[in-house]
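Below: a set of structures, written as structure tokens.
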Structure 1
Amino acid sequence: MKKQYLFMFLFFVLLTYCVDEVVEPETKSPLTLVSPNGGEIYYLKSLHIPVEWTQTNIENIDILYSIDYLENWEYLVSKIDAGVGSRQCEIPNIIADSIRIRIKDSNNEQIYDDSDGFFSIKENDDPYSIGKAKILTPCAGEVLTGMEKYVITWSNGDRMSNISLHYSLDDGMNWNEVIVDAKISSGKYEWIVPNQSSKMVRIKLTAFAVPYPITIVSEGLFSIKAVDRDKNTLAYFPLNIGDIKIFSREISDPFEVEKKLFKTEQVIIKDTLIDSEKYFVVESETINLNTSEKTKGFGFVRVDSLSKNVYQYYSNSDSEQLILNLELIPNEIYEIDSEHYVVLLNQERIITFGMEINSKTFQRKDIYGYTGHTFQLLENIGIYVDSYSAEGYSRKDNMIGAVIDGVVYGDTTRVGL
């Protein structure tokens, strides 16, 4: 009897072992949700949720979401091609922390997969969203000085392109152009402040941004304090920080067959003291219209209000050179040094930039007749024509536009500073 019980015990052990060995292997699901799979955070103005999946032999799928712990499901899209593997689904207009996504076979509701955990949709408090972009500077209460350079800055600039900037002097009633449709992604722009006093100034930024265009206005009012003309300037040679002059340039060289054509932009960017004398710093940029090559440089110039002399400083030789005297009468010779002199050739009224204006033409020459330098100056504008010649070489700059103390003359299309 004991042998019989022992045999039955061994039989059941062997049977159990054999049953474990013949368990069917797991089959891989033909549809798997990859993302979102739990823990993600989306914002309403992000507009879309990226949904990704893998599938095997599925023709079409539906994408649904639930916000009540899988009790009820709402469709996001239905019967889309399963083979694409991903879909940007429009974010539903809800705010919740208990959201799950389900993808299912459009033809077989028994084949589906849900996100493993919950994800969230929140309001637009993402500090990096376009909706949170703001103008950082100028700040409310800040006081800017007219005709000086100032850097306007804004946040989230790397998400924007094709920027337009405007300023208002009357708290947004009227807007004036700064730049239009410029490709800027740095979040900053160097602005020459208009020489107009106001305590009700705002900046407006308009941008084509991803995923939608935006317009933002500086949050608080700031001020601009206009400045008077510099006391050392005279009517025929005004020097003011922020002044812009645009010239066309033509060069004839005896060693070149063709004439060289250029466009030059000059901007007075600041003033500085050199040997206790106040000089204005002129930043210039020239583009070669034949080759599109650009060059930049700096110059230093001043006018003495007592002697009416115009001086230029050369940093490479650490020396100052007298250029001309503004108080000459016609045909009067003014000696600059032992080899150079200046004469006033004429003074007349001419019509330019659509108006009649006073003009003076000076010529600076050497006693040997090798070189000649002619300056035509306009009242309240300054150098209008600057021409130079020496032994077959000639250069002539003709002003085509300017902004002098905030007044615009002619064509002021910038070169690209």
Structure 2
Amino acid sequence: MRARVVCALFLTLACSAPAEDSLKPVPKGGGLAPPPPAAPMMTISGDCSGGAPLTFQLSDLSASGDFAVLASRSTGATPIPASAVSCVGTELGLDEPLFVLERWTATPAGTDIFQRTPSADICDWYATAVDLDTCGVSDVVSLEGGSGADLDPSDGVITALPAGHVGASFFDRYTTAFGVPIFAAPGVGDDDVTYVATIMKEYLDNDEDGAADDADVLASMLDMRAAMVIFRTWDEAHDLWGSSFEMSYVWQPNPVELIHPGSPTGRFDGTLEEVLHLIHTTGYAPTWPSAFGTFGATDLTGAMDLARGGHFVSVPASYPADAWYHYFDPTCGYECQAAEYFYWGLTSQLGAQQAAWRCSEIAGEWEPCTPALFESTDVALHALVTDPSYGLPTVLPDGSYTP
């Protein structure tokens, strides 16, 4: 568990005011005034007066950057004082005195989540988050009202989504797979919800012994607020863009129109792809960034450059004749291409793509569709996804999880 620097505010009211002197300075520049910094987003869920922990969820922070969460008895316009060593003069929207609830480093996705159990006599206080790299400040949030209801663990059980949850305007039910939530929109069948959760469990617990195969991968997914969302169609998922839900979770859509258990002829089961994308980008990549990261020079991107016949930051007009991975969607940038490449490689190794009709269907994008072709064609990626030190799945999920 990560160590955290926490003010004693939630233990007693004798917390010394302000720990601003631990903050770093902001470089001063000349010329035209810079645009205002992007504001981080913070939501608080839970019942402050009930004695249970409050959950603070942050997003839109600087990637792997420092941040602080400050609290005060009332709102105001207090600037960070000159005695601080970062973001001096930044207006916080809180009154003096200021108390530090949290000071830590965001994930590579610019998110964080932590819990605090307050004493009942500070439930009428207010809090705000400050990105210490950009000096962006979140909206002020009341500890008393919070901003959404907590989710109870519900592995294997489909549960009504609490009315106060940040996703309640989009979803009416949820379940979890080892704590990772799967949200369902109205009109989505319970069978589809259960199926997506089952595929998630099979990937994470590939030996089906009842526990996730890699605790660090699961911890990364939970820390980054990974979630699957199920709508009836792709178009319905567009409603999440720009919403508070989008800012609260790292989510991957899995519309019902993609769910085809067993991949019958002509209908590949897209659940195998969408669930794996979420596990890769929020689990494998953060846990082993030099191996499975999609940003910069990693083992994965190095192998992809070989598979595409060169290093193409944007989609080229054509690929070299000897390339075997040729993705042409112009909306999919380099990092997106790397995520797709990982999916193609691992699922080919697991046998998901090997049916004759499927090989023909995907040939325009991915050529080594069988395990044998993958091993002989893409030597670098094959070595990476079969390296036993990473413990990636070796059995393709089939929708039947029996620990």
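Since every read-out is calculated from the coordinates, none of them should be taken as a lab result. Values in this document were obtained by computation on a predicted structure and should not be read as measured data. Cβ atoms are built from the backbone, for glycine too; each structure is taken alone.
So if we calculate distance in nm of label points 7 Å out along Cα→Cβ at positions 114 and 354 for every structure here (1, 2), which label has the highest result?
Working: 1: 7.2; 2: 4.9.
Going through 1, 2 one by one, distance in nm of label points 7 Å out along Cα→Cβ at positions 114 and 354 peaks for structure 1.
Output the label of whichever structure in 1, 2 has the greatest value of distance in nm of label points 7 Å out along Cα→Cβ at positions 186 and 322. Each step should come with its number before you reach the end.
On the way: 1: 4.2; 2: 5.8.
Biggest value here belongs to 2.
Computed over structures 1, 2, FRET efficiency 1/(1 + (r/R0)^6) of positions 194 and 242 (r between Cβ atoms, R0 = 35 Å, to 0.05) reaches its largest value in 1. Structures 1, 2 were shown, and helix-only ellipticity at 222 nm (-39500 (n - 2.57) for each DSSP H run of 4 or more, over all residues; to 500) at -6500 was computed from 2.
For which of the structures 1, 2 does the calculation of log10 I(q)/I(0) by the Debye sum over Cα atoms at q = 0.07, 0.09, 0.11, 0.14 Å⁻¹ return -0.38, -0.61, -0.88, -1.24?
Clearly, the read-out refers to 2.
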